[in-house]
Every structure is written in structure tokens, then in C-alpha cells.
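Structures for review follow.
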Structure 1
């Protein structure tokens with residue numbers, strides 16, 4: 001979805017894979033950033049997550065009411081490297 005209402009919960013899913021899928025990717029730092037009009041408004045760091053089996057599905061949820069209305073971008077980083085992002089609006 002690209003547009004949410006203030007009553008919705010926004011869930012951001014990321015499927016992660018790596019070069020040698022026959023081996024686990026091991027422990028990785030996972031961070032989730034939520035931006036409103038380019039300004040960081042929410043940040044969450046998971047403790048190191050263990051990446052076993054590819055693709056490995058990760059997700060993060062935020063109530064739209066906690067972000068407010070406007071234009072947003074959600075971003076997932078692993079070990080400090082952005083791997084996925086998605087833009088959306090809350091009305």
C-alpha cells in the first residue's frame with residue numbers, strides 16, 4: 001500500500017538473502033528508520049539478529065498514529081548498510 005489512514009498499523013517487510021544461501025549469514029545488526037519529509041522521526045535497533053536460512057524475512061510495525069500525517073519513508077539497514085526502503089503517505 002502507498003496510502004494509509006491514521007488508524008492503520010504500517011508493517012514493513014523485508015526479505016533478505018545473501019550470496020551463499022547454503023550457509024547461515026550469522027549475527028547482524030538490524031535497524032529501522034522512519035522519516036517524515038526527510039527528517040528522522042522514529043528509530044529502532046534490534047539486538048543482533050541471527051540470519052538463518054535464505055530468504056530471511058524481517059518486519060517492523062508502527063501505528064500510523066505514532067507518526068502523524070504526511071509523506072514518509074521507512075528504511076531497513078543491516079550492519080549499517082541500507083538494504084530496503086519504501087515511501088508512503090498517511091492521511
Structure 2
């Protein structure tokens with residue numbers, strides 16, 4: 001899914017000729033046409049969420065849950081191995 005499109009936009013750029021001024025630009029600037037990638041308004045929430053500061057409290061909770069899960073699976077597998085080894089002998 002595309003998040004935007006390439007469109008032509010007008011920009012004010014410094015002009016080599018200080019006397020050259022075009023309507024919406026300040027003095028010494030002229031209008032130039034450039035191509036830019038513009039985002040769709042529907043993607044605004046996605047990019048605003050990405051620009052939020054990193055939440056260390058949430059990340060530490062996720063990391064703790066993952067670490068606890070790995071340790072619990074290790075203990076269960078080791079216990080199952082011990083039981084199977086006991087049955088084998």
C-alpha cells in the first residue's frame with residue numbers, strides 16, 4: 001500500500017538576482033518547481049506514533065515477560081528431561 005505520492009510543489013529559493021521577486025516569495029527569492037514525496041493524510045497517525053518518545057517502562061515489561069517465558073520453558077524442558085531420564089533407567 002502506498003503511503004503517499006510524488007507531486008510537483010512550488011518552493012521559494014534564493015535567487016542569484018536580488019532584484020527578482022515573485023509574488024508569494026520574500027525579496028531575493030524566486031519560485032521553483034520541484035518534485036516531492038507527499039504523504040497521504042490517512043497515514044498521519046502512523047507517522048505521529050513513530051515520532052513519539054521511546055517508552056522504557058513498556059519495553060522493560062515486554063523484555064521481562066520474554067525473559068521469564070524463556071526461563072520457564074527451560075525449567076519445564078529440563079524437568080521433563082530429568083523425568084524421562086529417570087523412566088529410561
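What to note about this one:
- FRET efficiency 1/(1 + (r/R0)^6) of positions 30 and 46 (r between Cβ atoms, R0 = 41 Å, to 0.05) derived as 0.70 - corresponding label from 1, 2: 2
- Mean projected area of the Cα convex hull in nm² derived as 12.5 - corresponding label from 1, 2: 2
- Test item: helix-only ellipticity at 222 nm (-39500 (n - 2.57) for each DSSP H run of 4 or more, over all residues; to 500) calculated as -500, pick one of 1, 2: 1
- Computed 6.1 for distance in nm of label points 7 Å out along Cα→Cβ at positions 38 and 78 - originating structure among 1, 2: 2
- Identity of the structure behind 40 (criterion: relative contact order in percent (Cα under 8 Å, 6 or more apart), calculated), options 1, 2: 1
No lab work stands behind these numbers, since they all come straight from the coordinates. None of the values given here were measured: they were computed from a predicted structure. Cβ atoms are built from the backbone, for glycine too; each structure is taken alone.
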